[in-house]
Structure 1
Amino acid sequence: MNIFSPMATGNGAHVIHQMLQAGIPGYKVCSFNPWWTIVPPALSLLCRTPRHGIVHTTPDHAIFNARKDVPLVITFHNYVLDAYMADYSSPVQRLHYATDLKWFTERACRRADVITAVSRFTAQLVNTELCLQKNIRVIYNGINEQGFSPAKTGQRSGKTVKVLFSGNLSRRKGANLLPGILKQLNPGVELIYTTGLRCKHRLPEHPSLSCVGQVPYTDMPELYRQADLLLFPTVREGFGLAAVEAMACGLPVVATDCSSIPELVVDGKGGFLCPAGDTKQFAARINELADSTTLRRQMGDYNRARVEEKFTLQRMVNEYRELFEETLGDC
């Protein structure tokens, strides 16, 4: 098979497509700086589409890499063009989403031979928002469960309970809630946060707050293993890669009860789901977990088993390989 995947760097979707490149012979990612999307026609020159095989990319700018006689497979890793996300977007983003990006996305959907989404929530949202007549195939993301694995016994020993926030410091990820949550945490609870791949600023200084900056993806398993639980107060996730990575490392997850998150985190078994923006509830659930080593271990074990059952890398690779083979067989 020959699968060509033009992808902007600096996001979870790029990470997933690189995993497909490693797992599927003939799959090749053409990476480009996201700044090039300011001039979308240039993408056809940066990543020249081959004459044979399949193009597999995200819908945003897929139309610029589409070729008449080459099947186009697009994957929705998220969807942020709807009215709800306008409150979490800048004025420039809102204009961009309502005009050219929505037009590019609609054109890609009309042109696509196959459309996939990384969660049932995302598939349903896209169908509703774009009024599609095409079936959207759900393929959950997978992670390398061998690399993302639990800490060895005793590795997390210490009196301080470490809560990890992993993601960009944006309102979409709920970073604005962190200071309010921190104020309500019990003594002995420390909040560790990353700045994501695109963010360079930091949160206000606090004795119980530690910044680890931009962490390379290869170093993320060890960061999870140093933590006791994951805090994930996001407002919209197409999938929620950080949550599944933490689950694979045997961590309980305290997350927002929204979008795709309930498809990943089972409330009361693998962690707790809280109303969006409710700092009091987030803090209460973190404190509950901080007070019980047994509860953290039980939920972490449950999450690890859930990842092994539903979110493995090989399962994802197999499902995409089958999809590509079906697509080529139909041509």
Structure 2
Amino acid sequence: MRLARIIKLIGGLYTIQDLKSGELLDAVASGKLRFVRVDEYSPFNVSVSRRTKKEPQTVQISPKVGDIVRYDDEDDNNPIQEVFERKNELFRPDIANIDQILLMFSAVLPDLSYILLDRFLVIMEQANIKPIIIISKIDLINEEEHNELERNIMYYKKIGYDVHLVNNLDAETLEDLEDVFKDKVTAVAGQTGVGKSTLLNSLRPDLELRTQEPSKALGRGKHTTRHTELFLYKGGLVADTPGFSKLSFGKITETELKEYFIEFGQYSLGCKFKNRCYHINEPDCNVKNNDEILESRRNNYQLFYNEIKDKKEIY
């Protein structure tokens, strides 16, 4: 038995990298993973409802790209026998054990969506994955639009996020980004049509990932990546994914949401009800009308709060 990391999954067939030798191997999931007994404390014991009490049960564990696994190297099919505990995971795309995510947006074609950006950031905060924000195509906007973009996006840098504004993916830009990937497992996500595959092709020209221009009729890009795969780069691993087909808040409750707007905490102390304030209808709230907080952040928080609150809960 040996240890490996899953780096690609297509149609139930896995490519794994042996952690000791670095060798790439084809593998399959062992049938024993369909019937794994887990206790109430296992991270694989996933509750379908926020209110369902966890109990020991038999579950099927589906290995994901990024998983650390134990496989049987004495079998020609290299069957995966065990999936180790994940430090984090995402769904649609299904990927695990990510250190950071490059959130790629563009100034135009398609226009930058602050609703989508904040939605991504909430999901990343909840999953405990570091987001790095990259805004491309800033050379395609005029001076007034550039100044507005910089005022808004630099707010995210002020509150603690790593932000990069780039034009084309020229040599200087790529040199600046190289250190971002060093010794990390990095996923690339964001709006479709913003150049995710173009970025990866620039970093690793040998990948020859398929790219496609944004649809003029739809005003957004088209998915060109059909599966999730980890590529070696600068001593780390970079994932090209099909994109987030469903940006769901999962089991985040409306009362937890404020924790994932990372700047709210410092202002909550000025609220009448302090940390018990949800910044919605409470009087003397120091968040909902605070001009120091970006207006779109305040608006998106209330939008997400109501979305989560109104979601029909599964029992």
Say we calculate Kirkwood radius over Cα pairs in Å for every structure; which of 1, 2 gives the highest result?
2
One of 1, 2 was used to compute Rg and Dmax of the Cα atoms in Å, for residues 164-203 alone, and the result was 10.3, 27. Which label is that?
2
Figure out for me which of the structures 1, 2 the number 19.3, 58 belongs to, where Rg and Dmax of the Cα atoms in Å, for residues 132-291 alone was derived from the coordinates.
2
Of the structures labelled 1, 2, which one yields -7000 when helix-only ellipticity at 222 nm (-39500 (n - 2.57) for each DSSP H run of 4 or more, over all residues; to 500) is computed from its coordinates?
2
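Quick note: the coordinates plus some simple rules give every number you see, no bench work behind them. Because the structure is predicted, anything quoted here is derived from the model rather than measured.
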